[in-house]
Structure P
Amino acid sequence: MAWKYDKPLYTLATSDQNEHARHVWEHESLGGIMEDNNRLPQAVVWLLMLTIITAFLVTAPLWGQRPMAIIYEEYIALMDTPEVAALDNDEDKMAYIVDTVKSQGSDWAGHQDRHPLTMNDLRLVKDQIVELQRENADMDYYTIVGKDVALANFEGEYRDDGVKIRVQPSWDIGYTIDIFYVIYFCIAVMITVKRLPPSDWEPDHSIGH
């Protein structure tokens, strides 16, 4: 399983490995499959890149945005109002709260749309958020993790006064890790293809078929 790195875009296999692969390709039936050894068309490569770039640009606002405690403060402020208490079921109560906050023009409307929750979910985090409000905590420093309101673990950025900022950085909105997955995928495909005989060799299917 030796590797050859002098021409990685041509082949990653040694001459004897390529010779063995050619022999297998031409002499074994391979289940009756007769595949040529053609290069991947450049148009397909560019189409793949265009698809990846388009997917990132279109979905960037949706990925990786952690729900912060601050986006539900307006919901919690309405939970115990007479208007909500007068409604019969949780679905109606939650719908009323969401519609009311939306009609008032919330600064967190985008986050609220991306992170909907039920009335029971709101009840689970209500006391924790109210307690943080009493402590005058920075509500955007806390994220909702299931039924818990936890201090965000973002690190590395500081305010001018030296206090560590716990707000999710603008560059870390979820697709950062996906960029690495795309790179891993492309590298894995390239390695798989370049461990095969170079594309300038064509198998003779009459030998083993």
Structure Q
Amino acid sequence: MYFIDNGSEGTERLEARRQSLARFLGLGARLVLEAGEDLDRLLGHALGRRKLMDCLNGSDSGCMHALELTGLPHYGVFRCMRKQWVARLIDFLQETGYLRVAGQALRPVVLLGEEAEELLRNPEELPLLPQEILQDPILGAAWPRNAAEERLRRVRLRIARLLARPPRQVMPDDLVRALSIEAPASKADLEARLPELVKPHAGLLWAAVSPNAAAAF
């Protein structure tokens, strides 16, 4: 078990999905901690949050080459992930104390916490993360799609066909999920959260998430 149990219940299928996501995020969290340990060992000091993310994302910046980080085992380990995804994982590691921020306010660095140092002595142990991580729209929720998300996906597909673009280029999955979880208060609020490409079609999306959406679909 990789999460703190808060007594929630679910179907057998949902629980299997949750455990699969739990292990995936637990392994990802461990990779972040291992990368922090490698960087500290190589450089003799910790890096700031942005440089840590650049290393994990495999940034081809001059800084990464100047620090000779491109040859590290964990360089680019999250190359296929969005920076936003890596940032949220780091957020949860900070909230649980596995990572801590220190240094001057304008130049903070990310350090391993005591629990992280102890955990890394065991190659099989994964961080114990709060169960709320399963509900984070950026990291990917493990529950079945709700009705609002189903409606948004149908509208996204319609807009994608109008624009002759793949659906995920029109609106990323994390935005669709976030809109279904935290419905915008108005059409203007919705439009402010949309990519520029989709703003002209805000009316279609508002029909999918407005208070009367269920009756309209």
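No lab work stands behind these numbers, since they all come straight from the coordinates. It should be emphasised that the depicted structure is a prediction, and the values quoted were computed from it without experimental measurement. Cβ atoms are built from the backbone, for glycine too; each structure is taken alone.
Once mean count of other Cβ atoms within 10 Å over residues 131-138 is calculated for every structure in P, Q, which label goes with the largest value?
Max of mean count of other Cβ atoms within 10 Å over residues 131-138: Q.
For structures P, Q, which has the highest computed value of relative contact order in percent (Cα under 8 Å, 6 or more apart)?
P
One of P, Q was used to calculate log10 I(q)/I(0) by the Debye sum over Cα atoms at q = 0.07, 0.11, 0.12, 0.18 Å⁻¹, giving -0.29, -0.67, -0.78, -1.21; which?
The read-out comes from structure Q.
Looking just at Rg/Rh (Cα atoms, Kirkwood Rh), for residues 99-194 alone, which of the labels P, Q belongs to the structure with the highest value?
Biggest value here belongs to Q.
Out of P, Q, which structure matches 3.8 when distance in nm of label points 7 Å out along Cα→Cβ at positions 51 and 91 is calculated?
Source structure: P.
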